[in-house]
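No value in this document is a laboratory result; all are computed from the given coordinates. From a predicted model like this one, the values you see are computed outputs, not experimental measurements. Cβ atoms are built from the backbone, for glycine too; each structure is taken alone.
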Structure P
Amino acid sequence: MDNKISREYQKNLPFIDDVNLMQAAKVAIYVIVEKSGRKSDSIRNVARKYSVRESELLECINEAIPKHFFAERAARARKRKAATFYKAPEARMIPESEKAVGKEHLRNIKAMFRKE
């Protein structure tokens, strides 16, 4: 992600008197947007580090980051995850000529064991 996006979301923050809460909100936005952190985990960890209430921090984050950001990020993750699943190779049909050659080899091998 571009650092410009997180700065734009940080500008969306409402005016906050509490300096710790403002700093915590900026850090939480950075972690969520730039580092692709989970919203709930990021809020919990940042709130604990800056000694602010999680509910207050969550309100600030909800006002600053639009909901479509999370929807787009989830869609990209879903697409990326679907692309990583193993797809079995397609079954190849064996032509009759190759089957005949293979059967002839098997007959020769069986004949060798019968002679011994």
Structure Q
Amino acid sequence: MVFSSLNSGSVYEIYFVCDGYHSKYITIDTRNIPEEALLDGFDIVASGKLFPFMAEFNLELLRQPVAIMKYEDASKGIVVDEDYSSTRIEMLQEELMRIKKFEDQKEHCRHSVCT
């Protein structure tokens, strides 16, 4: 994903949307960037990978950004908040596993008597 220009001093929500897929978004916080750091700009890498629509999917998980990016003095750049993002990714993976288990159970029940 390439962003040609984001103004400093703002918080952006970047949405990834495609028909037949669950949408998601990330937040890019351009506040608190020192003036001298703005001169050369920044490279920002963001994954727009979406997963196919699933009726059983808990949409509450997508009401928060899947990643937050912000300026970090130590790296002198815009970086992913790893603690936040890894927690969100883990929650999404758990939901996908829950759905797979549900689908597997439905498939099993089609081939046998379930009580």
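Worth pointing out:
- Of the structures P, Q, the one that -10000 was derived from, the read-out being helix-only ellipticity at 222 nm (-39500 (n - 2.57) for each DSSP H run of 4 or more, over all residues; to 500): Q
- Looking across P, Q, the calculation of distance in nm of label points 7 Å out along Cα→Cβ at positions 12 and 52 that yields 1.6 traces back to P.
- With semi-axes √(5λ) of the Cα gyration tensor in Å, for residues 36-99 alone derived as 50, 13, 5, matching label from P, Q: P
- Ranked by percent of Cα pairs over 20 Å apart, structures P, Q are led by P, which has the greatest value.
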